Structure P
Amino acid sequence: MIRIKRLATTDADFEVRLDALLAFEAAQDESVDRTVASILADVKARGDAAVIEYTRRFDGLVVSSMTELELSQNELQQALSGLPSVQREALEAAAQRVLEYHQRQPLRSWQYEEEHEGTRGTMLGQKVTPLDRVGLYVPGGKASYPSSVLMNAIPARVAGVRDLVMVVPTPFGEHNPLVLAAAALARVDRVFTIGGAQAVAALAYGTQTIPRVDKIVGPGNAYVAAAKRRVFGIVGIDMVAGPSEILVICDGQTNPDWVAMDLFSQAEHDELAQSVLICPDAAYIERVATSLDRLLPTMPRQQVIRAALENRGALIQVRDLDEACGIANRIAPEHLELSVSDAEAWVEKIHHAGAIFIGRYTSESLGDYCAGPNHVLPTSGSARFSSPLGVYDFQKRTSLIRVSQAGAKTLGRIAATLAYGEGLPAHARAAEYRLES
């Protein structure tokens, strides 16, 4: 039997227990941080030589030059053409859906000219430009995710990024054909078979072979996350993601096996993943618990699932669906399923979630692979202030200001008054010079 936590909003200690459930210690391991700091400094100082050394040490890949660690476009295309037809068609269908969704996102430049008396002829606006070069980190080895390649690379391409550099560890030279095929479909420019903090360092600082990028995106282990934290400011990063999360709000009418498997779908990621069901029907909660116990032995990753459900999972009984939505907003989950009747009507009640999966047939796993919206989502409650990865993350906005002679007189008086008030007379005089003309 899975020892998953049971909570009810009618319990006197509900608030305390909910806080304990949501508490997640995201503090860095000091030993990891020290190791990462040393690797970053070494790669910054020695470039290619350091990357080759760490790749030999951590990935068991013995090479004498960086050229042996770069895959050609021909190798990527061979991986794509060599896939079984069923896999290739699925990958191509997913890529097309992700492309079509993100093509609707681009921010566009805009401007307007003022017609107000005193500022006529002044133009204000915004220029949107893509980043020049982006680095994509893709996990390798056991954790190989072609879907992450699509979700990170395709929005960058839609945004207009000129150069996309991918790094993926290949322990002992083991390549994942699906990952390489996804890189071919997403038109990644260069692929290096390196990983870990040394790969992040190479992307952030540049080496003799690997070009420096403007932003690094993509998931990784604790060392990769620590490295991304440390290089932020030198380059941009997407986010430092926490463990995966799913919260299911159910009215008690969905097949309990479906809900159980949806909870499993996140729990199988790792032992720190969080799976939560919120429902007003106590009898239904028991049915889901029964499904969890019955289905767990059928799961290849049952040990990981059990650990996640017992560590951070919960079945929560509420008074009604309104209360369920209130708790969901407090949790601000990465993935939120509305497995209820008339699900569309409840969407407006949700203010904080990375992605909302509407209706009983919308499993979270569809969003992970092929629905179209991005699966890179805010975790650990950061959906209260963060958004999914998208085209806008690969673009930057530049303000445009062109002040007319008339506008310089009107705006100059305002600026000078405020500048003197802030004790910055040079600012004030710069504006006043234009008044004198």
Structure Q
Amino acid sequence: MYIEGSQPRIAVIGMGCWYPGARDLRQLWENILSRRRQFRESPDRRLPLADYYDPDPTVPDKTYGKRMAVIEGFEFDWASKRIPKTVVETADIAHWVALEVAIAALENSGYTRANVPGERTGVILGNSLTGEQTRSNNMRLRWPFIQRVIHAAAKAKGLPLQVIDELTIAMQEYYKSVFSPFTEDTLSGNLSNTIAGRICNFFNFHGGGYTVDGACSSSLIAVATAANALNNGDLDLALAGGVDISLDTFELVGFAKTGALTSKDMTVYDRKASGFIPGEGAGFVVLKRLEDARADNDYIYAVLNGWGISSDGKGGLTAPSREGQAKALRRAYNRAGYSLNNVDFIEGHGTGTPVGDRVELEGIALAMGANSETPSRSCGITSFKSLVGHTKAAAGIGGFIKAVMAVNRRVIPPLAGCNEPNEVFDKAAHCLYPVLQGEVRQTTETLRAGVLDFGLKG
């Protein structure tokens, strides 16, 4: 039921996830409560450190980061889903991780492929670069350039033409053997914008499916976009989430050259914060208007009351702004109908970068201090990234799921990797405190939580 002009609240009726060390909600919640961190040295099959690591951050084409958080054991059961093996082999794994997690979320909400309504159900997915498999597959089509390089180098060394030709033929065979052949399914299987469409295709949804890209805030933008679609009556049921399987040289060397990675431990909201450890994963939530969820007797994990988006305008493209962040928070709580000062804890962005953490905390404090209706009180802050690193396009939805589980269980969850809280907690952000292990609180009262994430420029 949708009443035009109303401002319905949004119910979270289902969730699904696959993050490092957690292939389901139970494992994720156990890791959250125990502060079980998932960082390990980069496995060679993802990033061979012998080829790409150098402790000197100025060395070209190298990364000084040695660790990451990876998902393990994922196997897509294409046969049971009646998806041709050839299609699966030519598509980026991000497609199949997203589909698997979307299925889990819908089943968690009580729906199956057979009974889920399709006419006004849509999928909004956060993703930035498809996945690392797509970028590696693109190398197959670069063979003509590589062939010219081989010819030029071999001729410069004086090799006979026959030897050059034989060498080229042999190298082409070796080179292309590691890549999937290009077929009629390759293009659609390696585009970011078809991941959501694949989920719609699998379930026969007709409400629309598309990908949104807001960099690291992509999946929270997906949630806000889905909430808007439910709010204005375009959808009656929405899957919103994100997937990011991109731990390859393009991102890791790129992040290293911005100085965002840490060569040490990841310490979020800490005085010694030095950057983040990259991660990967996927998460989805199933959303419905609250009155519809109640009418359908759905289990309601939590209720989304307000959401807001902003950008920083002028300034550095990668430098966050506390004013821009505060603007998004004010917009969200104006919609919610209550103040940020009434929130019990905030699931923060928390990358562990010195500038990012400080600006984030100052931005939250600025938004809290801007509302004079309610006196300031102490609000806890925690971060999903402190457990699994920065999962980029899948980071926001991971934090959202964590916050939903926490308010559902009436627990203020702990932060990991903060040993010496940032000095900003004693200054501009004195209204906030990091939720350390000894400050985890369970209550019988209803909890309110906020969730935020940064992207590039907002």
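FYI, it's all coordinate maths here, none of it is from the lab. This is a predicted model, so every value here is computed, not measured. Cβ atoms are built from the backbone, for glycine too; each structure is taken alone.
Name the one structure among P, Q that distance in nm of label points 7 Å out along Cα→Cβ at positions 23 and 263 of 3.6 was derived from. Kindly include the intermediate steps, with their values, before the conclusion.
Values: P: 2.3; Q: 3.6.
This figure was derived from Q.
Out of P, Q, which one gives -10500 for helix-only ellipticity at 222 nm (-39500 (n - 2.57) for each DSSP H run of 4 or more, over all residues; to 500) as computed from the coordinates?
Details: P: -14000; Q: -10500.
Computed on structure Q.
When percent of Cα pairs over 27 Å apart is calculated for each of the structures P, Q, which structure yields the highest value? Intermediate results must be reported in sequence, preceding the final value.
Working: P: 61; Q: 55.
Comparing P, Q, the top value of percent of Cα pairs over 27 Å apart belongs to P.
Each of P, Q could give distance in nm of label points 7 Å out along Cα→Cβ at positions 167 and 335, but the derived value 6.1 comes from Q. Between structures P, Q, the calculation of mean count of other Cβ atoms within 10 Å over residues 95-102 yields its largest number for Q.
Among the shown structures P, Q, from which was the value 164 of volume of the Cα convex hull per residue in Å³, for residues 175-414 alone calculated?
Working: P: 200; Q: 164.
Among P, Q, the structure yielding 164 for volume of the Cα convex hull per residue in Å³, for residues 175-414 alone is Q.
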